[in-house]
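Coordinate-derived values only; no laboratory data. Nothing here was measured: the structure is a model prediction, and the numbers come from that model. Cβ atoms are built from the backbone, for glycine too; each structure is taken alone.
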Structure I
Amino acid sequence: MTTKVEVFVDYVCPFCFLVDGAVEELRRQRDVEIEIRPFELRPDPVPTLKPEDDYLPPVWNASVYPMAKRLGVDISLPTISPQPRSEKAFMVLQLAKEHGVADAYSEAIFRAFFQQDRNIGEDEVIVNVAESAGLDRADVIAALASEKRRQQQREDQDFAANTAGVSAVPSFRVNGRLTPGVLDADRLTEVVAYAEAQEPRS
């Protein structure tokens, strides 16, 4: 039986990008359905971070860069200041899910921000990235202007925070059980196996 694994991410979180390899390994190891779900760490009106401030460079030097080197992932602290919000990119994630390209879209958004130093809060950047993932330009532009999708993003944020109990990303939810943290492939597989074992047998 296929197990659903919800992966809560924020597109400006480098650790969410770095767990992609573990998620892909999980796909190879177990019969899972991965759903990428949004959780903005700093939703409007909370100020976003600036790369020139004292917080980000030490975190990247102490944690992000060593982890990226160990995993063989090319990543750099983006120079966009202040960092963009993820709301609009998540609105287009809704469209990507509807067209079955959520994984490709999310990976492209992460790469745009962390490898290409592009401002993923800007409409044209999001449109270009979404097109590269196979979405239609006109559909993406419409999604970005959609109040219905904006409201859905607010509801998705509320679900993550108040129903799923997410307070940090990445977080993984399997059969209602939430596990936060940067899990490697072995640990993520263990989490899924444990959640599956708790399911009542028919």
Structure II
Amino acid sequence: MDGQKRVVAIIGSCRRGRTVDTAVEEILAAAADCGAAVTRIYLRDQAIEFCTNCRACTQREGIPRGACPHADDMDGILDEIERTDALVLASPVNFGTVTAFMKKFLERLICYVFWPWGAAAPKARNSRNDKRAVIVVSSAAPALLTRLMTGTTGILKKAAGLLGAKTVGVLVIGCAALAERRDISAGVRKKARRLGKRLVS
């Protein structure tokens, strides 16, 4: 459908159907209720090589993103993100930061900066923020401590910016490890659905 908004969720959870996954489903369901087309990408199911810091993708100026020497699934994921209007970046907190699946994905986003050899610091290729993003994080710690004591939400916001998105909402779900399977609360579901509508409104 012409004019239909597209939303893609990049999910760094190690386990499907748990806290982060449930919250993302509520966000996407709300976006779909508003007429958006939604896509889920589970990073655990993708073949993504580790960034080797060769910086080959950062050397040429003036292109949307640099080309990585790795021939894996990352290009397809980034193509999908670039076609969308909004995105969800979601990860549990493991050892004080995002999961290894999400971290591997984030490190490959260096292709969105121009950083030739000899330059003191990288420069983002894209200064536009024409997409919207929502960040979803779950943690064994209380939500407030997760925000204050880990840099997880900040890392994901920075990634959203590199992908051309302005973060319009953050959902931090605390005390997620009190039981092996713990459903999200009615309050979290309500906020998740509100954020899903905000993505496409």
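For helix-only ellipticity at 222 nm (-39500 (n - 2.57) for each DSSP H run of 4 or more, over all residues; to 500), the calculated result is -9500, so let me know which of I, II that is. Numbers along the way, then the final one.
Values: I: -13500; II: -9500.
The read-out was computed on structure II.
Given a value of 1.3 for distance in nm of label points 7 Å out along Cα→Cβ at positions 27 and 91, point me to the structure among I, II it was derived from. Numbers along the way, then the final one.
Numbers: I: 2.8; II: 1.3.
Comparing all candidates, it corresponds to II.
Given 36, 30, 26 as the derived value for Cα extents along the principal axes in Å, for residues 83-178 alone, which of the supplied structures I, II does it correspond to?
Numbers: I: 36, 30, 26; II: 47, 30, 21.
The read-out comes from structure I.
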